[in-house]
Structure I
Amino acid sequence: MKKVTVDYVVGLFMILGFLAFVYLSLQLGEFSIFSMEKNYSVSAQFDNVSGLKEGAAVEIAGVSVGRVSKIILGEDDLAEVTLLINKDVKITMDAIASIRTQGIIGDKFIRVFQGGDSEMLKHDDVIWETESAVDLEKLISQYIFGSAQEKSDE
């Protein structure tokens, strides 16, 4: 009879441990199902989102205020990026969304520059002013081939 009690306790302990693991995995993942109601969604369209990934940070003044939730090819062959912003953060209607790089070769993220408008974005609104990612490879190739072109012209 004592062995049966020990088996039940061990089984209950295993189930609780598994549930705790599942809860932590959901909380520490890129997106938490428990925090979906704590966010609102806005979108922005960019000419080039090279290197930007789903789950990338959205920052205002260097403070993380949200995450990139989806990147798709939208109308007019523009990349449409959906951002999940914390509900307690308000973004002005005339804000500018810019794709930036952390450091020289770091991860891409979106920096939002607040405007002066008194009206704020709501759920499913669009940030109209955007600055696309700088293509570092293109700049380097222009510099290299531009230098070679100048030398050949001399």
Structure II
Amino acid sequence: MELPAVEVSQSPENKFREYLSSRSRPQRYTDQQRDMVRYIFAQHNHFDADQLIDDMKRAGFSVSRATIYRTLTKLVDAGLLRRLEIGPRMFYEHDYGYPQHEHMVCEKCGKMIEFQNSTIEALIHDVCRQNNFQQTGHTFIIRGTCTDCNRARVTKRRLDLI
């Protein structure tokens, strides 16, 4: 499912630069951070730190492992990325410029499917209201097996019967 982009007032790069300068101890915006932000927001996919390091190296960027990990934390704190804990791995995805959505994760192949559902959103809103709870966000992940992996399993079983 392709999620519709949400209109934002500034680019991810400018928002991150603003975040760095507004901290109690302002930090400079480095070339490595700029390359990272541009690379991450040039595509919409879910990734972990190791994937990002490998992908950026393959694309010809020189970014240290320490810078990747530090900058990912800052991008989450700035509201640009969302952290998704899936099993033992920590994945990241765009938060800035994308609507609230949920995930289904295939435990066989790792495929991640995004979806939106107004009933789930309304239910979460109602539960928060009933408990006088001020929500700042949520993560909803359904684990299971995707269609392709289910199909492969059924085919394999049929062949076992022959």
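All of the numbers you see were taken from the coordinates with simple rules; none came from a lab. Quick caveat, the model's predicted, so the values are computed rather than measured. Cβ atoms are built from the backbone, for glycine too; each structure is taken alone.
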Next on the checklist: Using mean count of other Cβ atoms within 10 Å over residues 55-62 for the comparison, can you identify which of I, II gives the largest number?
Outcome noted: I
Checklist outcome for this item: Calculated from one of I, II, helix-only ellipticity at 222 nm (-39500 (n - 2.57) for each DSSP H run of 4 or more, over all residues; to 500) reads -14000, and the structure in question is II
Item to check | For FRET efficiency 1/(1 + (r/R0)^6) of positions 15 and 143 (r between Cβ atoms, R0 = 25 Å, to 0.05) computed as 0.20, the structure of I, II it came from | outcome: II
Checklist outcome for this item: Output 15.6 (mean projected area of the Cα convex hull in nm², calculated) maps, among I, II, to structure I
Item to check | Structure with the greatest value (metric distance in nm of label points 7 Å out along Cα→Cβ at positions 23 and 135, set I, II) | outcome: I
Next on the checklist: When distance in nm of label points 7 Å out along Cα→Cβ at positions 39 and 127 is compared over structures I, II, which one is greatest?
Outcome noted: II
